[in-house]
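Derivation of every value follows stated rules applied to the coordinates shown; laboratory data play no part. No experiment lies behind these values; they were computed from the predicted model shown. Cβ atoms are built from the backbone, for glycine too; each structure is taken alone.
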Structure 1
Amino acid sequence: MAKLSLDSLTLTDTPPQQAIRAAAEAGFDACSLWIIPPPLFPSPLLTPSDVRECEAILADTGIEVISLEVFDLHSIAGVAACMPQLEMGARLGGKAALAINYSNGDRVEAAEILALFAEAAASFGLATNLEPVAGGKSQSLAEAHQLIRASGADVGICLDAHHLIRSGDAVANIAAIEPGVIRYVQLCDGPIPQPPEVALTEAVCERLYPGEGDFPLLDFLRAAPSGVPIGIECPSLRRAGAGMSAVDQAREAIASMRRLLAMLDDGPG
């Protein structure tokens, strides 16, 4: 059975200690932690001063740190600069480091940076996943796959429903990715269509929980590899602004995942 992860962005401006506890109280198996600055919201950034407390909370709750976020393939110098953060994430039991590509360079340079980042992550026992991101330089699954191949590194793909849909990619294209490359799946929902000018704000501030929108999530999950961890990445400033606690947001998030997965288990129709 796939592990379920509460990914950092879901709780928007929430400190890592509180996010880990919320994941545990809601019944998640895992969480992601934001380790590399700048974070999209200030509070989630894990700092050295947080490590000892987070270690204790992780040990007490049994929550697994499944993903460490998020490195942009912007420069070779950036790889060297993030080594302390990778070491810190590994100390907390992190499984994989996540990369995205907003590089200003060409694909050859981006592939070189990805290979160096994967090597750096591996030196701390971490795997590497690359996430295709709408609006980035590697937007589609095919572009991400091509970049991984060009890097020559053992890098997986993080398949995010938001970026798949908003980049204009299609669920049918998931089948073109060779087995074993997609190693992490992220769920959210949203309206279709969505004005392009809203998409960036939606990505960071207000995604819908599974079942609240029009994304073909059942088809998405049927096309994705089975057994890989499934995260939920659904920032909701509307919920946070209404005073909803991190724990209550986490409980609502996992309930929406479980309803969707139950429908998947029921089969077509």
Structure 2
Amino acid sequence: MLTANAQNPVARVLVASAGQGPDGVAVDVAGGHIYWTGMGVPSANDGFIMRSNLDGTNVKTLVPAGGTYTPKQIKLDLAGGEMYWSDREGMRVMRANLDGSSVEALVTTGQTDTDRMNNANWCVGIALDLARGFFYWSQKGPANGHVGTLRRAHIAMPAGENSITRTDIEVLYDLLPEPIDIDLDLAARYIYWTDRADNTVSRAPIEIPAGFTAATRTDRKILVPNVAVAIGVALDLARSKVYYTSGSNGPLGRVNLDGTQNESLIPMAGNLTGIALGELP
């Protein structure tokens, strides 16, 4: 687990023993904690979620190995005392209390090993709109498969339904190359995402434009092309910035929300995955 000051970015190790395959990360500055997901070994179904203090001390396992399959991006509902994450090979969007108790699936896109072979069922990114009562996620599809989707559903489960049968899932964007992590600008009503097939950072309006469908809409704007395996994305709305990571020894990058002034903050930063921002006191 690495950290860097955004104003003078020099990477340093924060947590040396973060477990096998650390991926998504979220920060609770007021509570004094960092949360992260660990993919484990994908074939072993041994994913987990951990937490530490902001200084990297007091590392705890919240969701033990096997409590989730291959957890990816994670987001926090601090007021509600819950964490949300996408579980890739688990083919689920999941939720638990911040202490790791009451793990549950909110969406289940597949259940069998045959289902798992279809990467279109793999859930990767996650974002929250708590005020409107929605969670958003990405399903990536096979590498450069152009069947990736961005979706949302209500946080409250429809009456009489469950994670398998729920009928309120909306596909907002379809036929994407391979979407990974996501974030939301709720005031401007934009969704931002990385795509590891065409290696881009993109944004589009959340809602489907009139006269279009999720499959026919053409309002995606590529903000950053040619990212070396684009993975993580996080918005700094106060400063109108988008931060992104590269999964193949590319840079930790930053760009304006409109795609101008792209800059490499830490060149050749390593094989990075998730990213989160925190305003420390």
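Here P(r) over Cα pairs in 10 Å bins from 0, in percent, for residues 14-77 alone has been calculated and equals 21, 53, 21, 6, so which of 1, 2 was it run on?
1
Thinking of 1, 2, which structure, once mean count of other Cβ atoms within 10 Å over residues 158-165 is computed, gives back 25.4?
1
With distance in nm of label points 7 Å out along Cα→Cβ at positions 102 and 118 derived from the coordinates and found to be 2.3, which of 1, 2 does the value describe?
Going through each structure in turn, the value belongs to 1.
Compute volume of the Cα convex hull per residue in Å³ for each of 1, 2 and report the one that scores greatest.
Biggest value here belongs to 2.
Suppose you compute distance in nm of label points 7 Å out along Cα→Cβ at positions 30 and 94 for every structure in 1, 2: which one lands on 1.4?
The structure behind it is 1.
Any idea which of 1, 2 comes out highest on mean count of other Cβ atoms within 10 Å over residues 70-77?
That would be structure 2.
Using distance in nm of label points 7 Å out along Cα→Cβ at positions 150 and 230 as the calculated read-out, with 3.3 as its value, let me know the right label among 1, 2.
1
With distance in nm of label points 7 Å out along Cα→Cβ at positions 6 and 22 computed per structure, which member of 1, 2 shows the largest figure?
The structure with the largest value is 2.
Of the structures labelled 1, 2, which one yields -12500 when helix-only ellipticity at 222 nm (-39500 (n - 2.57) for each DSSP H run of 4 or more, over all residues; to 500) is computed from its coordinates?
Derived from 1, not from the others.
Please state which of the structures 1, 2 yields 20 when relative contact order in percent (Cα under 8 Å, 6 or more apart) is computed from it.
1
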